[in-house]
1. Could you figure out which one of P, Q the value 5.4 for distance in nm of label points 7 Å out along Cα→Cβ at positions 84 and 332 was computed from?
2. From which structure (P, Q) was percent of Cα pairs over 12 Å apart, for residues 380-419 alone calculated, if the value obtained is 74?
3. If P(r) over Cα pairs in 20 Å bins from 0, in percent is calculated from each of P, Q, which structure is the one that comes out at 22, 51, 26, 1?
4. With mean count of other Cβ atoms within 10 Å over residues 68-75 computed per structure, which member of P, Q shows the largest figure?
5. If you work out Kirkwood radius over Cα pairs in Å, for residues 116-179 alone for P, Q, which one comes out largest?
6. Thinking of P, Q, which structure, once FRET efficiency 1/(1 + (r/R0)^6) of positions 364 and 388 (r between Cβ atoms, R0 = 35 Å, to 0.05) is computed, gives back 0.95?
Structure P
Amino acid sequence: MDERDIVIIGGGPAGYVAAIHASHLGAKVAVVEKDKLGGTCLNRGCIPTKALARSVEVLLEARTANDFGIEASNVKASFSKIMARKNDVVGQLVSSVEQLMKGNKIRVCRGAGRILSPHLVKVNDEEIATRKVVIASGSQSTPLPVPGGDLPGVLTTDDILELTELPESLVVIGGSYVGVEFACIFNALGTKVTIVKRRPLRLEPIDEEIGRRFAQSLPGQGIEVRIGAAVKAIKSKGPVLRVVWDTPEGEQTVDGQMVLMATGRAPYSGCLGLSELGIQTERGAIKVNEYLETNVKDVYAVGDVLGKHMLAHVASYEGEIAVENALGHPRRADYRAVPSCIFAQPEIAGVGITEKEASDSKIPHKVSKFPFRACGRAVALGETTGMVKMICSADDGKVLGMHIMGPHASDLIAEGTLAVRLGLTAKDIAHTIHAHPTLAEAVRETAMGQLEGAIHFLRV
C-alpha cells in the first residue's frame, strides 16, 4: 500500500498549490484529481476567460489605432482563432502544472477520491494510507432551476467556453462578475448582449459607487441591462430562446440566440464520504476553524468547497495554510485583505471595506478619489475612464479599503492589498516614491488626497 504524509483531494488552485508547498516543506504528497490538473480556474474559469479578454483588448486597441497615428483598416475578429488561442494558453499552463507535479515528486492519482478514514483514501480500486487529508474538491455551476433551463442553447459558464461559432445575440442571466466578464467579451466581438438581473448591478464586494458607475457605462458599450427580472422560464421561439419574467406591469421577455446561466457556483463535496466520517457541512460547504481544520482530526478543507471566498487566489492561500498546519507549523487564515478583480471593460478591482460599509458600521473615515483622466500615463495610453478610491480611518489614517475602476486595476490593487494587510496609512503610500509616468501614481495621488491634497487634481 502506498503511504503518504498528505493526500490532497482536488488538483485545482487550492490542491496543486497545497501539494507543491507541502513538498517544499519536505512532505511526501499525493494529489487525487478526476479531471484535469488546474481545476475550474485553469481549465474553465480564470485563465480561459482572461485569454479571451486579452483578445478583446487587442481588438479594441486595433479599432482605435488611427487615434494613435497607426493606420489600420478592415480590423475584424476571427472567433475560431480566438478560441484556438484560448485553448493553447490553457494547454500550456496545464502542461506547466503537470511538470511542476513531476519536478516536486508529487504523485498524481487520476480518479475520484473517497475518504474511508482520516488516514485512508480510496482512488478507483487503490487505497492510499496517509497521515493527513486536505479536501480541495472545488465547486460546480448552479444553473437556475426554471422550466426550459435544459433547452439547447442554454449554456453554463463551462459550455460557453466551448462554442465554435459566435452567437448573434446572448442573454446573460445573473449579474455576477463572471456574467459581466462574458457580457463584455461577447459584446466586443459583435454579439448583441442583454443582462437580466433581479436586483441592480452592484458587483459586490466592490465599492457601491464604483459598481454603480460601471453599471452606468454598460449601455454606452452596447450592453442592455434589464433589472427586476426574476426569471421564471426559458422558452424556445423558433430560432431564438425567450427569457420570461413577471413584473408589476405584467410579463416581460427578452430574446437571444443563446442564454448564459451566470447564476453562481456551489461547493462540490458529494461522493467524498463526508457524512460517513461525520464531517460537518452546511448546504454542502465544509465547516472549518481558523486553521482550516474540519471537526474531524487530521482532515482539512480549503478553497471553493468552503463556500466562502470563491476566488482562486484565496483557494491557493488556504491550500498553503492548511498544509503548514498539517505539518506542524501553526498558522491562522487571515481574510482582512482579500482582493477582488473583474476583468471587464474597464477593469475593476477592490480590497477592504467599502464606503457604505464604513458608514453603516459608523467607522470614522475619510474618502479620497483620483480620476485616471488626471494621470499622465493613463492619458498617454488613451485609457482615462475610471478612478482610484481610498477609504481611510479618520483616527489614524490607516487604509481600510481601496477600490479601482480603470486601466490595469487588477495589477494596481496589489498596493492596496498590501496596505490593508499591513495596516499602512495614506501617509505611508504618499511618502513612498512612485515611478513616473505610471498608473501607480494614481494610487499615490489618491493617498495624497487623504492628506493636503492631490498634486494633479484640483480639489473643489
Structure Q
Amino acid sequence: MASNAIHFGTSGWRGIMAEDFTFTGVRRAAAAIADHCKTLNRSPKLVVGYDTRFFSEEFARAAAGILRSRGCSILLCDGPAPTPAIAYELVRRKFDGAVNITASHNPAEYNGLKFSGANGGPALPEITGDIEARAAKYLAEEFAAPDDEHASDFEEIDIRGPYLARLAELVRFKTLAAGKGAYVCDAVHGCGAGWLDRVLADYGIPVTAIRGSRDVLFEGHGPDPSDENLAPLRKAVSEKKAVAGLATDGDADRYGIVDRDGAFISPNHILAMLFDYLIESRGWKLGASRSVATSHFVDAVAKLHGVPLYETPVGFKYVGEFLKKDEIVIGGEESAGLTIRGHVPEKDGILACLLVAEMIAARGTSIAEQRANLFRRVGREYWPIRVNLHLEADVQRRLMNKLTSEPKQLAGKRVTKIDRTDGLKVILDGGDWVLMRPSGTEPLVRIYSESTSDRAAQQLAEEARKWINQ
C-alpha cells in the first residue's frame, strides 16, 4: 500500500503527522467523504470536531473547508471535544455524519480522522471502503486549500450542555453522590479534561483532576489509559484516599480504572461487572455484545442472568445494530470501549467512568471485592491477557497459511472448538481460550488468551507463540 493511500482501520484513518497524515491527505479524505455523503443526501450536514493533539484544530478546519466547498453544511466544534459527545450531537441534530480529527490513544506523533455515519457510530467497512476508493481517485490532485478555509466564519457550536444532559439521564447521580466517596480524574492531557471532572463536581461529588492541561507530547507517552501509563493516577488516589481513579484517553472514548488500593482493573473485568450491575440496578433483562477478543467473563454473566451473548469481530462499529434493535444492555471490547442501552453506538469513556463510580457508590465496596463476589456467583475466575508477538520475516511469510491450520491441543488441553470470527480463536477443554489475530498494519500477531489465573493465561500465550513459530 502506498504511504499516501488513505486506509480506515478498526477506528478510522491514522498516520504519523507530516509523513502519512498530511493536510493534503485530510483534504482528499474530506472530499471523498463529501462525495459519499452526497450519494445519500444532496445537501448533507456534518459536525466537525477535533482533539487536543498538535495541529488537530488546523486539520479540522482543513477538512471543514473542503466539505463546505463541496456542498456540505458544517458545524465546527468550538474547542477540543470528546468523541462520544460529537457522536451524541450528530444524533441529536439528526445530521448526516461527523468528521473527527483524532488519533485516540496513539502516540503523540500520530493524528487521525474518524468518520461517523448518521447513527453516531463508527462507519461500517462498506462505507469506509467507498470513501477509500473515492479518495484513491484523487491521488494525483494537489487539493490546495479553498480560499475561505482559514476564515473564521464556520458556525461553531458548544456541544457540552446537551451531552452532559444526556449523561444525567443515563447515570444515577443521586446514588453516586450518596456514596460519599471522593474520586480522582485523569484526562492524560486529552479531551476528557473539563468534562468528566466537571460533571462530578456539578453534582457535588468530591473530585480531584490531574493531567488536564494540553500537552501535545503527552509527557512522552501516548494518551492511553493503560496500567503502565496511570502511575500518576495511582499516586493521586493514594494521596487523596479516593475510592477510585477514573481515566479517559486522548479523545475520551476509552477508559482506565484504578481501584482504591491503586490496582489497575482490566477493562475486560469492568465490562462484565457493569453488565451485571446494569441488569441488577435497571432491571434490563437483555443480552450483551463483546468482540471475539474480549473476556468470556461477559458470557458467564449472561448465563448467570439467562440472557443472550452476541460475539462480534474486533471493531466497535459492530455494536450499533444490537443497540438499534434494543437487544443489549451493554456492548464493549477488551480495548476499553463500551456503551449502553439507549446511548450512541460509540465508545464512551466518560460514561464508563461514571457508571463505575455509580456501581461503587451503590454497592459500597471496592471494585476488587465486587469482582471477587461476581467470580463466586458465576463459579469461575477469568483472567485475560494480550501479547503482541513481533514476527521474523520467514514466520510472517508463512503466517496466513499457519492460521488456516488448526492445533489439536495447546498447553496439554484438548481443542474443543475453532472460532474464525476474526483471526483464529481456539477454545480449549475447560473453557480456556486463545485468539491469534494478525495486525493489518504491522508484522505482528496479537495473541489474546484467558484462563483461571494470570499465570495460566501467560502460559497459554506462550504455547500459542510456539505454535505460530513452528
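Just so you know, all these numbers are worked out from the coordinates, no wet-lab data involved. Fair warning: this is a prediction, and the values are worked out from it, not measured in the lab. Cβ atoms are built from the backbone, for glycine too; each structure is taken alone.
1. On the way: P: 5.4; Q: 1.1.
Source structure: P.
2. Numbers: P: 60; Q: 74.
The correct label is Q.
3. Source structure: P.
4. Values: P: 8.5; Q: 18.5.
By mean count of other Cβ atoms within 10 Å over residues 68-75, the leading structure of P, Q is Q.
5. Values: P: 15.9; Q: 16.7.
Answer by largest value of Kirkwood radius over Cα pairs in Å, for residues 116-179 alone: Q.
6. Details: P: 0.95; Q: 0.35.
The structure behind it is P.
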